[in-house]
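In structure tokens below, several structures.
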Structure P
Amino acid sequence: MADASMWDAEAQTFDDAVDHGLRHPSARAAWRALLVEVLGHEPLRVADLGCGTGTLSVLLAAEGHEVTGVDFSPAMIERARAKAGAAQVAATLVCADASAPPLTRGGFDVVLSRHVLWAMPDPPVALGAWIDLLRPGGLLVLIEGRWHTGAGLTAEAAMQLVDGHRLFGTDVRRLPDPELWGGEITDERYVLTARRAD
């Protein structure tokens, strides 16, 4: 995993990617629909780990969830806070290492991470820390992919990681919808969900 300074340098242009900034209404609507389908409408306590510029944190807060976003890049968190302010939503945005988030164990209904687990220096250890944040029965949501560049995490590899932890009801849904990504894709992208068993 790169150090925070690399992500600080990326922060200024990070939202230029359609699926990062969700500036286009159709992309925003597609991500909203996906998250509503996965999480439902009931207000939940959500930890958004590796939240970057806070796009999903703000989107979820706007839906009425109590969101805590964590990212180790100060520049990303600064932009996330500005984004939440502009949207006039309440979201707690913390500058800290997402691989070991300083959050309350068992304090969240949902732990969400988008395109972060694959980049962790020790994915099984990070995943264990994330699961610790969930209440019993809480939902783990991993949005990941294996890109044409060779980077990322296949769904099979993600399922193997999850199988090594105290989870049940694992499900993988492919995400080929071009509205999510700003165009057609040829690589593997998916959302994996599972619930904490204890």
Structure Q
Amino acid sequence: MALFRLPMSAPAALAPRGYGLSLRAPVMGDFPQWADLRERSRAYLTPWEPIWPSDDLTRSGFRRRLRRYAEDVSADRAYPFLVFRESDDTLVGGITLANVRRGIVQAGTIGYWVGQQFTGQGVMTTALRVLVPTLFGELNLHRVEAACIPTNTPSVRVLEKCGFTREGLARRYLCINGVWQDHLLFGMLHEDFRG
């Protein structure tokens, strides 16, 4: 089995910070701020996300989400982060490293969202720059991947500004807002980050 899984010891809690932002795993106390920001940003986020479950913004839905996150972190499958402005602890968005694959791959896929009122301020570009060293450092990844709908120009800009390389187009790649959509594929290697 050692041939298929490289040694790795992920810390119990990752909380990168820098450039006025702090990232950490969500906790139940985040629910009011999270639900409020997501609700106020619903129309803005809907075209870029999977269809939200009917109970997505409820306390019980959030509790289920946290249980799933805990299982995923424990199994080294995914790592969710909420992004806060350090000056006033305001929630501005979130980033999730999902689909973590170990062994000979050592890769994961990032997805992110930002509240509508924080768009165009460079918040997600900054948050991703804060997180990337953790992905290649503490989480010991070799490759980080991302995908976005070609018409999502702000998301494309975030990835390009952070040093991701556009690698191609995946046809009907993800079901977003109820429709199978083409996605641009991006990747960053450990050596790209270090270079």
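Read-outs: derived from the displayed coordinates by stated rules, not from any lab. Please read all numbers here as calculations on a predicted model, not as lab measurements. Cβ atoms are built from the backbone, for glycine too; each structure is taken alone.
Annotations for the structure displayed:
- When helix-only ellipticity at 222 nm (-39500 (n - 2.57) for each DSSP H run of 4 or more, over all residues; to 500) is computed for each of P, Q, the one that comes out at -8500 is Q.
- Identity of the structure behind 9, 38, 41, 11, 0 (criterion: P(r) over Cα pairs in 10 Å bins from 0, in percent, calculated), options P, Q: P
- Mean count of other Cβ atoms within 10 Å over residues 55-62 - highest-scoring structure of P, Q: P
- Source structure of the calculated read-out (Cα extents along the principal axes in Å, for residues 47-134 alone, 40, 33, 27) within P, Q: Q.
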